[in-house]
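Take a look at these structures.
Just so it is clear, none of the values below were taken in a lab; they were calculated from the coordinates. Values in this document were obtained by computation on a predicted structure and should not be read as measured data. Cβ atoms are built from the backbone, for glycine too; each structure is taken alone.
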Structure 1
């Protein structure tokens, strides 16, 4: 198989790390911008917060969509990096990630629904204010459930990426173990009550694993010689 130039491979690894870093930073910004706006079990307070902090709320949703776009890019670059280990598993990992991104982007669209319901459109006057507020919170909760589903797919992605790194010759096994452990953390969202009871500890493994891989790719990239050797001897295509 054709050897990839060292500079091109390192550039690809660092771009993967950069995209993953931007995913993390955009996600943190989204949580910060939208933090405290939704009040569980209180439609009136939630509606008041959304209307009073519309700019921050919209900015948080946009930041989530930006994070999703960066994660798509990171997924594709990581797939290319891990192909020499096992092309089929790397492709499966990428598939899980892209499905998670699609579900996550879809769930973000629910965040815009309250503005339709709460801004006094004439055709909604048949409903009371309380009914519209309750409906807004219901829609947001549905969006939150969709977001939980996306985390499950991201968990499968991280788990497979961790497994592939453990089998690779060009990335540290410690990083692979942290990624696999992180994937298990995201998989707790298969049963949201469990994830909720373990929160924020259920999120910590995923954050640690993804940050470790991100920093390694940005600072060190991959062992180019070993990557090319594994790429040359790979029998999976």
Structure 2
């Protein structure tokens, strides 16, 4: 069994949750107790001798859901994420950030997942994705970046995704990887401030695409097995619904 004695001396996980919680404050997020009929107050801060879970879900103007999560296992792995999805009246892309860290490596994803087919809807790409270009150019050459291996995820991503395994050291590089999550979020915030409600007919395929993306992310999540084994099906289902649903 893994033990804390194997953690390198002085190692600390990055302050992801604190950083992202501060970054979302311009949205004026409102913490919710019930999500999809589930009482999620018990997963805001849940601990056993093997796992620590922190999951919070928020609502906001123009936003259907904000989730910020942190799951630490045995003190040797920390999986964090932040997701922001627009409501059914707004065409905003879905901000997605994933931060999976252990003492040896770190895997990141940061992107704005388009709600439209941005290969066909040129105006959508120009309005909602192209503002990422200068930030993308800033981070695209970080050491350790690599394409997503999963074809189903590549079909969801934008042309400006930042993903891969930037090393922990030097420490400056790890800070840069975390700042990348914030900088992409700040682009989303600027889009959110200006965004206006769209016609219902225009929104129909966008709402459908978001739903398909959520289902794929939820049901392909590799954490389902370990969570179920440690916490049981009911608790694992609640956590993944709150984080990915």
Name the one structure among 1, 2 that relative contact order in percent (Cα under 8 Å, 6 or more apart) of 18 was derived from. 2
For which of the structures 1, 2 does the calculation of distance in nm of label points 7 Å out along Cα→Cβ at positions 40 and 200 return 1.5? 1
For distance in nm of label points 7 Å out along Cα→Cβ at positions 80 and 112, structure among 1, 2 ranking highest is 1
Hey, log10 I(q)/I(0) by the Debye sum over Cα atoms at q = 0.10, 0.11, 0.14 Å⁻¹ derived from one of 1, 2 reads -0.47, -0.57, -0.95; which structure? 2
Can you spot which of 1, 2 the value -10500 was calculated from, given it is helix-only ellipticity at 222 nm (-39500 (n - 2.57) for each DSSP H run of 4 or more, over all residues; to 500)? 2
